[in-house]
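Before anything else, here is the set of structures, which you'll find just below.
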Structure P
Amino acid sequence: MSQLSTRHLLGIKDITEQDINTVFETADNFKEVLNRPIKKVPSLRDITIANIFFENSTRTKLSFELAEKRLSADVVNFSSSTSSVKKGETLIDTVNNILSMKVDMVVMRHSSPGAAHFLSRNIKANIVNAGDGTHEHPTQALLDAFSIREKLGDVAGKKVAIIGDILHSRVALSNIFCLQKLGAEVMVCGPVTLLPKHIASLGVKVEYDVKKALQWCDVANVLRIQLERQQIKYFPSLREYSLYFGINRKMLEQLDKEIVIMHPGPINRGVELNSDVADSEHSIILHQVENGVAVRMAVLYLLAGVR
């Protein structure tokens, strides 16, 4: 069996191109399993996995939970809103209490960048980072790149534009690292207030005109405006953002080529994407959701092999 070079999946920055390809090849096999009448395999029958979410999540949490159950793992779900964290319990105490119940792996989302790294240094279980603040969201980047590979045959040599709120997005950073490791060209596009100051130092192109970005790219990965992370106003209104950076059907019809539209969800319809784009034949958004389960199954299965 192929193995990963690491015990944890903390970020794309920490893994190799070989690791990414190993995840993809394993996910190909699991995707085939998911299309069978019986969708379960006994691969992680003796493994207990705790899903610890200190921030709200629908897609990621459901996707991990489904992946774990498809692999026959025992699953413990923990939500901070109903836990002793509200009483002032620290992260390490919370996790140690869960681990004393003999948990083998922890899938964690936390609002603080670096929380997963902190945990990996302090506890023995394998850690999967399901998003840490505005830092990284590695499984999202893996499923995005996997979806591009599935649609276009390969990621190498493709031009991918990441459009929207780059400043507050953990998806953007993980995607940049992942796409570059796989040989794609990456551009970021958005209002100047929503692009980090030194983003060009990551080796990406920077564009402020969404029409030019669409004309340049093979794939547009559109990110939502993360109002919940914005303490100040970065643009006058959502209506104005939509006017200058929203993508509609007419814009795609004006291009002299077909491009692929992606979105990690949840979509703010009518803001960053109109429904006539999100639900069009250009969009692979629902394929991303489907691929998320196969990719997360692959990650959990491979990390269990490095225990």
Structure Q
Amino acid sequence: MHMSNTFRTGLLAALGAYVMWGLLPLYFRAMRGVPPLEMVGWRVLFTLPVCLAIIHRRKLWQELLGATRDRRILGLLALSALLIGGNWLLFVIAIDSGHVLATSLGYYINPLINVLLGTAFLGERLNRVQWTAVGIAGIGIAMLLAGALDTLALALTLAMSFALYGFVRKQAPVGAVPGLTIETAILTLPAVAIVGLAAQSAAGASLGSSGQITALLTASGLVTAVPLLLFTVAARSLPLSTLGFVQFIAPTISFILGLTVFGERLDPSRLVCFILIWTAIAIYTWDMTQRARRAKTAA
């Protein structure tokens, strides 16, 4: 009974996190008038106090201070801060320019890039099924060379920046919330400079320009921190195979939004690419589930 409750809690937390991440294009679309760089600046500034409040609530000060005293961890978090800051900026630019399908594709590709990074740098070995999945995804990505280079460039840059972010964060032994707190603290100075420059521009600062924009910018800290908190609950409560399957909810929601709300056209090269990526993901997820089942039986 206890296990089923833990699983249910983890599954609800995972669904909450990935649904929120999937709906992000709508959130950023509502702030269409805000320049992407300024939007990311405000996001950093409003995320830091939310993180500090969570640190205080969950009594994580010791872990946070311990990480700040370790030069290696600080160096890794400085690098991960640059990667996640760049990823946020690219994501907002993609939404702002109407490339929601490219963001969806990027986050579909991301787990497969994680697998390749593990092979290249962590000495992990791919089995035949995993290589098949990666190969099919590679053919799908190559299809975009035929007529959707803008989608290809955005999707690959988003996927690579997020995969590298995850890879760097894995090397830093610090929890999700303390890690994000240090990352946003590192990005605070550039964020203040960005917001300050925006205030001095002809258009002026976006914060205070209208009630809706001000409310949405202020809420960006919660929008950043809450799904991450839910994800940490899910990661502790769910088997990796379940979490690996649920993660595809976010790009699927974004894919549907791209076709419906944003009215993007799915031309033949993009359609074939998505079909091949979905096939690769199905193979990858099936293999992950089979391995988890075998490990459970062996245990």
Structure R
Amino acid sequence: MTANAPIKHLLGIKGLSESHIQTIFETADNFKSLLNGPVKKTPALRDITIANLFFENSTRTRVSFELAEKRLGADVVNFSSSSSSVKKGETLIDTVNNILSMKVDMVVMRHPAPGACVFLSKHIDAQIVNAGDGTHEHPTQALLDAYSIREQYGDVAGKKVVIVGDILHSRVALSNIYCLQLLGAEVMVCGPATLIPKHIQALGVKVSHNLDEALNWCDVANMLRIQLERQDQRYFPSLKEYSRLYGLNMDRLKQLDKEICVMHPGPINRGVEISSEVADSDQSIILQQVENGVAVRMAVLFLLGQQRL
């Protein structure tokens, strides 16, 4: 695949080039202008049917995709595994093929198994958008995070971004690392040693176990939640102890000799990885991330959907 070649699926950031990402961002700029105008819909994908398949619980990502799809004029089918034949033992391929038999063009899928979207893309004809697969990747979250940094600073290149928290279980962290580095940013991960994957430095990132040191280094701090639902053992003594060492509060921000930008992919565990005062402060762009998520997902769906029209 050449740098400018269109992609059939969005399975992860790893399959993209910087040129792909810039095209997505430029398209998202146009859609953000549309969303901020009096008419917030376009018939760009009116002949496309999109199925949202969520095999894991989700609120923000699912709603963001559904809103993006409807803003583009697509027909939308929502599927939840908790109320489906998956509970009766139906396989992933059978489930999707049954939906595709209803003439679905595109599938947006979240699944607990890493690589599920890649597996599916090899067995069905529809285009696949990865909305998060296990601890592997969450490409649209990384795209909207980088887009938000670009919006804040004018460019991502040269910025220092620290990703703080549960790196070991985070699909957001991995996609962000790939995306930010493609765009020329420096990346550091910070957290307890037990929550930092071994050999992560092979990806070209810095590693710190001291939050204050990381905050003094960075321009942007992206705070991740502790993913207790993915943990099968205790990785730190208590949430109180974790918050004391790695929680971002206003006292920590005030000790810095500069102003940094604070991000969070959600959902926020207020009082654990970030205080309410910081989350709601002028330095936080968390709500801008949510707003940008719709524009970025519209851009992704539009660029993929144009190949089918």
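In terms of distance in nm of label points 7 Å out along Cα→Cβ at positions 50 and 130, which of structures P, Q, R is highest? Top value of distance in nm of label points 7 Å out along Cα→Cβ at positions 50 and 130 goes to structure Q.
For distance in nm of label points 7 Å out along Cα→Cβ at positions 10 and 146, the highest value in the series P, Q, R is held by structure Q.
Quick note: the coordinates plus some simple rules give every number you see, no bench work behind them. Note that the coordinates shown come from a computational prediction; the quantities given were computed from them, not determined experimentally. Cβ atoms are built from the backbone, for glycine too; each structure is taken alone.
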